Structure 1
Amino acid sequence: MRNFQKYKHRPWFRTFRKLSGQLIVPFMIFQFLRTIFLPTVFDVILLSLFVVIAFSIYFDIM
């Protein structure tokens with residue numbers, strides 16, 4: 001029989017994930033607009049990082 005844990009992570013981590021999930025979309029939109037108008041290597045890398053973070057939060061990868 002498996003060990004069943006109702007909460008996999010600590011409460012502060014769950015709160016941080018919820019907050020990050022709410023803030024990542026506006027940051028991605030802002031970064032996308034910034035990348036469209038003034039593209040630099042840093043902007044593209046930061047947008048890519050935001051996309052990876054958003055997918056990991058919304059699809060519960062971590």
Structure 2
Amino acid sequence: MPKMKRHKGLAKRVKVTARRKVKRRKAFTGHLLSSRSSRRLRRLKKASLMPKADTRKVLFVLGK
């Protein structure tokens with residue numbers, strides 16, 4: 001039986017911390033940023049943690 005491969009697309013988009021939390025980037029930062037306020041853009045730049053409900057699923061797909 002072959003081993004499961006990790007999802008390479010997801011692996012490039014998230015990082016797993018030492019305590020098995022999943023860090024991710026926020027959405028809506030690709031284009032059309034001039035119409036958004038500076039405050040909103042500052043908050044979008046910061047990385048955030050994946051919700052606990054999704055973390056188990058993400059770790060399974062990454063094979064960790």
If relative contact order in percent (Cα under 8 Å, 6 or more apart) comes out at 38 when worked out from the coordinates, which of 1, 2 was used? 2
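Out of 1, 2, which structure matches -10500 when helix-only ellipticity at 222 nm (-39500 (n - 2.57) for each DSSP H run of 4 or more, over all residues; to 500) is calculated?
On the way: 1: -25500; 2: -10500.
Answer for the origin of the read-out: 2.
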Give the label, chosen from 1, 2, of the structure having the highest value of FRET efficiency 1/(1 + (r/R0)^6) of positions 13 and 29 (r between Cβ atoms, R0 = 30 Å, to 0.05). 2
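Please state which of the structures 1, 2 yields 1.46 when Cα Rg over 2.2 N^0.38 Å is computed from it. Before the final figure, lay out the partial values.
On the way: 1: 1.46; 2: 1.40.
The correct label is 1.
Every number here is computed from the coordinates shown, using simple stated rules; none is lab data. Here the structure is a predicted model, which is why all the values come from computation and not from measurement. Cβ atoms are built from the backbone, for glycine too; each structure is taken alone.
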